[in-house]
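In what follows, structures are represented as structure tokens.
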Structure P
Amino acid sequence: MLILSLTYRKRKPASVVEVVFNDGQVLDLDPELAVKFQLAAGEDISQQAMDELRNAQESLTARRRLVRYMSLRRKSGREASDYLLRAGFSPDAVESAMAGARELGLIDDARFAAAYTRTQQRATHKGPRAIRHELMMRGVNPGIAAQTVAPSATPETQKEHARAAAVKKAASLQKEPPNKARAKLYAHLLRKGYDPDVASQVTHELFNEKE
């Protein structure tokens with residue numbers, strides 16, 4: 001295929017070089033790729049070279065799309081790859097984009113798990129069981145998930161976070177009969193991901209103080 005012309009065009013979110021071929025095909029390339037492949041009008045390229053150009057363009061687009069996506073909020077590796085697949089990128093382009101993101105330090109499931117754990121403990125007072133389950137649902141390796149929540153899984157640390165969750169919930173149970181309020185608070189702490197013993201102790205502590 002013969003390249004008839006290369007035209008630089010300003011577009012959003014990124015400018016392109018419009019490559020026109022003698023068979024009617026038009027390929028929009030990132031200027032970086034046009035330079036890398038040393039394209040020029042009048043050059044005759046093979047179908048294999050054309051496929052390489054398309055694959056390189058898709059991989060570059062996927063990497064840039066992933067960088068924008070990761071800049072909004074830290075994600076797990078599986079969340080990132082699922083995002084690109086849903087966006088319609090090929091598995092090869094996704095693999096290339098993921099490799100690039102890992103080299104830049106944008107994808108690191110251990111760091112993601114640590115940040116996610118801190119946020120959930122601080123913002124929603126969730127217990128280690130719930131957080132570990134949510135991490136694994138997001139594709140974090142079970143070993144990494146368990147290791148990350150381990151420091152907050154000790155009875156004393158659980159009690160500290162469970163007390164904060166209990167005080168917040170107790171405000172909505174003030175009009176309930178004591179026995180019913182206790183049962184609801186205990187169930188709430190279990191749903192939050194705390195161990196049964198911890199949920200029971202914190203529930204009794206809170207109601208004994210009230211009484």
Structure Q
Amino acid sequence: MKILSINVSEPQKVIFNGKELITSIYKKPVSNLVHVSSQGIDGDRQTDLTVHGGYDKAVYAYSHAHYKTWATEMKKEFNEYGLVGENLTIDDFNESEINIGDQFKINECILQVSQPRIPCYKIGIKMNSRDFPKMFSQSGLLGSYLRVIKDGDITAGDEIQKIHDEENSMSLKDIANILFVDIKNIELMKKALNIDTLTEEIKEKFRERLMKLGDFSSL
């Protein structure tokens with residue numbers, strides 16, 4: 001795998017439905033070397049830290065291979081990197097083959113897969129489509145948030161090396177599926193709760209859902 005683009009942004013104001021809101025989803029490529037730490041990528045700042053950023057979601061990676069899928073679905077060409085607000089546009093980042101807890105090395109920087117993206121309405125604004133948040137979540141092509149296990153400097157064109165396969169885990173695609181499609185699968189939700197490296201944010205969603213389904217064994 002290889003980094004095609006590193007994308008960052010400061011919060012900016014946009015007008016949506018006649019209202020002003022602040023977002024950091026309009027990320028733009030940078031050509032210089034950037035430092036990556038547990039706080040994220042230098043030059044990138046999140047607007048709403050309750051849903052973006054922080055230790056478990058310091059960096060967001062997405063596959064450039066998915067751009068073709070969305071071009072077909074949306075009947076529109078997408079030629080600029082940072083399409084869905086990702087920090088790292090990677091040539092081929094396959095959610096079906098990447099597990100929660102897997103680790104990747106870029107130069108000296110080590111990143112760990114923590115959870116798939118949970119889209120909010122702002123991605124619909126970015127894509128100019130009210131239907132896109134649902135399309136995105138149902139597709140399972142959500143990319144991955146990453147923890148920074150070891151700080152380091154990276155640049156576009158750097159190779160990405162997988163250095164750790166997490167055992168007894170589930171793929172990003174599997175987690176996305178029970179989040180948004182197979183939402184009543186009790187056994188898979190309980191399996192996900194046993195993954196140490198899965199974020200508490202996702203685990204709490206599954207605990208709440210299990211309670212509503214009448215299963216209290218994981219509490």
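Coordinate-derived values only; no laboratory data. These numbers come from a predicted model, not from an experiment. Cβ atoms are built from the backbone, for glycine too; each structure is taken alone.
Starting from the value -20500: which structure in P, Q was helix-only ellipticity at 222 nm (-39500 (n - 2.57) for each DSSP H run of 4 or more, over all residues; to 500) calculated from?
Structure of origin is P.
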request  = Taking 1.60 as the value of Cα Rg over 2.2 N^0.38 Å derived from one of the structures shown (P, Q), identify that structure.
outcome  = P
inquiry  = Among P, Q, considering only relative contact order in percent (Cα under 8 Å, 6 or more apart), which has the greatest calculated value?
reply    = Q
task = Using Cα extents along the principal axes in Å, for residues 10-81 alone as the calculated read-out, with 37, 34, 23 as its value, let me know the right label among P, Q.
result = Q
remark   = Candidates P, Q; distance in nm of label points 7 Å out along Cα→Cβ at positions 58 and 170 computed = 2.6; producing structure is Q
query = Can you tell which of P, Q yields 2.9 when distance in nm of label points 7 Å out along Cα→Cβ at positions 146 and 186 is derived from it?
reply = P
